[in-house]
Structure I
Amino acid sequence: MTASQADSFILRGVAAQGTLRLVGMDSTRIVEDARIRHGLSKTATAALGRTMTASALLAIVLGKKTDSRVNIRVEGDGPVGWMVAEGSADGRVRGYVRHPEADLPIRERDGKLDVSGLVGTSGEIAVTRLLDNGEPYTGSANLVSGEIAEDVSVYLGVSEQIPNAVLLGVYEQGEQVMHAGGLLIQAMPGVTDETLGRLEANIRAMGQITDSLRRGGLLEAIQRATDGLDLQLAPDAQPARFECRCSRERAADSLKFFTAHERQDMIESGGQEIVCHWCNERYQLSPEEIAELDEREASPHAQA
């Protein structure tokens, strides 16, 4: 991680007298962290970065609590395979891809990274969240472009009946993520056709969100999208970060799914390395730690 990178953050606000709700995220440091952790190719960085940003935005829009989590799984017919990202309304994000090394040449027609080609245009986007009763709910929609932003927007419109606009982007220079972020604008009850027309015109005039991020950061992107619509931003930015929920204890607990004979083989081999697929953190468990699992299971307290 370079020292020049600022922390990621989230901005929230309303426009058009509260008939537009918006959530924006600067995810630069989060996406760079994911690139380093998973050894992502340039195009895979852009694809996963957009998906991770979207997961955090959806967690805020769809979540009912401050720590609500949303899981996005994108599975297309492209060489990257599937991608999974999990965002929390409190700003925690994590994610990974099936084939992090997969890459494609720059598109000749526009000089952009070929995210659509890497993800594929035939497949599905599935979004899982917890309902008010604590039960998980998964909605899905067919991929329409593989560019992620349009796919998330269609999902929100089809499965959640939420009129919206979604902008996502990742800009890389050399081997580093220089800018990444996204913006989700939700149309609320009472929104007028005039407001929607102005919003659509603003977004068309913006072009790629990465252009705004490079010029003036997330704030410029939000201001351009809501130009003339009486933007009202919350005074404080919310910190955001790449954070996994894995731990040494959870890594050890995962060995309970192996048989006692398999764990004995691990002990005799000098221990076992457990790798978290979410964040690529490695936990080297000693023979003594593995043996403790069987001792705990055999104790009277464990059986009670």
Structure II
Amino acid sequence: MTRPPHASHLPLVPAAAFVLVWSSGYISGPAAVHAAAPFTVLGWRFVLAAVLGASLALALRRPTGMDRAVLGRVAAVGLVMNAVQFGLMYVAFDLGLGATLASLFHALSPVLTALLAAALLGERVTRLQVGGFAVGVVGVLLVLGSDLGHAGGPVAVLVGCLSMLTLSLGTLGQRWIGARPDLLWSAAVQFAVSAPPLLVLGWLTEGLWPVSDTHRAVVSVLFLAVVNSIVGLVLLSLLVLRGGSGAAASLFFLSPPVTAVLAWLVLDETLTATQLVGLVVAVVGVGAATRTRRTPAPVGARDDAQDVGTQ
């Protein structure tokens, strides 16, 4: 049995497509909440994604590979990774958090996950990871500047940070599952358990039909479910197959600049010179920190694509 190749040897087209799909989630998310309320948008997104994921798993005859205990753990982690993490980020979008900042927060997540693993699980963390995270935070602070009004205000920024923390905790939770269930079935379960609480929360807090632009809302939900959830999952699966479970994490640092370009083209978001410098600083910090994770996994190591999740 051979080790998976180094992440730098990832196939170019799938890797580029994954970065583009991942980054597009920070564009489609704000677009969706401009057309409908955040919890309702997410609820219907996960309904559709669950149906599509399960249908694809059935069509490919993928084995479930989950007993009752594993199923319960997969569902619990899915609630954190999808319902809570995305719920927080979409509320931040609704409050005015920009796409580039949201992408920066999530780009820091793999490094934060490593630091949390060191603090909570006693795992080894390198000085480069600590330093990279610190540099990344400095970059984010430069992008934020002294006036948080352009970022939706302090509450939007705080909720975005909580989403980043939840993503990291959910990533650690994947290890608690203690098994390697099929990726498609696992994702379908996690989508399915996340939809009902979000829909109920939406009905209670947003109303039965909190939609201001039906056409835009429908297109956004379809894009989120099909492209960001399912296509992103398939690309991630391919990258993990070719490069190991650290493959997608090694690409995280590319998302903020790609998101910034997409946000400028689609959402008309612009960055000042200082914010551009902050973006570069943050990307360098995250890139340096995640580079330490680009080594091939030892034979027999857990190789789970869900350590990254979907956008």
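Assorted remarks:
- Among candidates I, II, the computation of semi-axes √(5λ) of the Cα gyration tensor in Å that gave 39, 22, 18 used structure I.
- Answer label among I, II for the case where mean count of other Cβ atoms within 10 Å over residues 115-122, calculated from the coordinates, equals 21.1: I
- With FRET efficiency 1/(1 + (r/R0)^6) of positions 19 and 275 (r between Cβ atoms, R0 = 41 Å, to 0.05) derived as 0.30, matching label from I, II: I
- With helix-only ellipticity at 222 nm (-39500 (n - 2.57) for each DSSP H run of 4 or more, over all residues; to 500) derived as -21500, matching label from I, II: II
- Among I, II, which structure scores highest (criterion: distance in nm of label points 7 Å out along Cα→Cβ at positions 131 and 155): II
- Structures I, II were compared on relative contact order in percent (Cα under 8 Å, 6 or more apart), and the highest value belongs to II.
Throughout, read-outs are computed from the coordinates displayed, never taken from laboratory work. Everything quoted here is computed from the prediction, not taken from an experiment. Cβ atoms are built from the backbone, for glycine too; each structure is taken alone.
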